[in-house]
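The data blocks that follow each hold one structure.
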Structure P
Amino acid sequence: MFSFLKKKVANNTRKISEALKGEVTLDESRLEDLLFDLEISLIESDVALEVVDKIKDDLKNSLLGKTFERGSDLEEIVKSALRDSLKSMFIDADLVETIKAGKRPFVIAFIGVNGTGKTTT
């Protein structure tokens, strides 16, 4: 399950960085087109819609209107923005501190309808 998601995200990251080559500034309509493929890939991988929207918003805030130097490693810039978005979700939830402060072992229950990937998660 995660290998599929990882492959989809890597492909979309590559697409975004390829589309930015030779450009100086990224406008909103162009970014929307690029993020659409990422959104579809995340939804196909059963990522919650709220999480998909948060990732898109974070990437927009990180990349929109930015000036990119020619020859810069755009794929790494996009990956870094995506990585920062994912990290911020865990920091905002303060999950790490909750786990550290709780009793050991810390129990996390996955609840969902049959066939939604609880076992593979």
Structure Q
Amino acid sequence: HAALTLRSRLRCIIMRKGEDGQPTKPPTNLLVLNEVVVDRGPSPYLSNIDLFIDGKHVTSVQGDGLIVSTPTGSTAYAVAAGASMIHPSVPAIMITPICPHSLSFRPIVVPAGVELK
């Protein structure tokens, strides 16, 4: 006998835009098991990220970036950034700021299936 554990994944659509606001490449679709990280890259400056959940502006994050993780990924980078772990059977998404400039935005858990932008 073998045990099967189903794990939730994130669908990630990466859209790159040039300085003129026009797409530089076609969108890339990915399925992610652990997490998606949006960060400032090699820039020495803080990133400013506006977070929308299902089309509604929730907050603006100033810091090194943002981690969006599944329950499986919540035990990795998100925990190192100060988030809690989520049990694999809980249908949820963890949103964790990376080194935020303000301590007013803490890691939050949202229901699986919401659209994040």
Structure R
Amino acid sequence: MSSVETDPRLKAESVTIRPLGAFRKTVQVLGSKSYSNRYLALAALSGEPTVIEGALVCDDTRYLADALTRFGHVEVEVDAAAERITVTPTGRAMRAPEEDVYVGAAGTPIRILIA
């Protein structure tokens, strides 16, 4: 395929994605605010207990942690001193929070939550 040809998969009517299974590895992650929020969102959707080490704990990550906890399907513990966020599934279904969710001026959390 030359560089000007389009990959035929991009024109497919449907694509099937199959999960590989549980990811049980330790990886070193970048401690940025944006990345920490993305890791937190992925952990909340994984259905598995997850520990994020080296997270950048700031207002934005605290806002998202609180918001995700309000959905009821996970508990999120933020340890700023240890730069650690622990996400634990509750076994309950994810549901829309009854109260307003406050994220301040945090751009990444609001984009994640409205997606």
Test item: distance in nm of label points 7 Å out along Cα→Cβ at positions 8 and 96 calculated as 2.7, pick one of P, Q, R: P
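Please state which of the structures P, Q, R yields -500 when helix-only ellipticity at 222 nm (-39500 (n - 2.57) for each DSSP H run of 4 or more, over all residues; to 500) is computed from it.
Numbers: P: -21500; Q: -500; R: -9000.
Label of the source structure: Q.
Of structures P, Q, R, which gives 3.3 when distance in nm of label points 7 Å out along Cα→Cβ at positions 16 and 64 is computed from the coordinates? Provide the component values of the computation, followed by the final result.
On the way: P: 1.3; Q: 2.4; R: 3.3.
Going label by label, the one that fits is R.
Every number in this text was worked out from the coordinates using simple rules, so none of it is lab data. Note that the structure is a prediction, hence the values are computed from the model and not measured. Cβ atoms are built from the backbone, for glycine too; each structure is taken alone.
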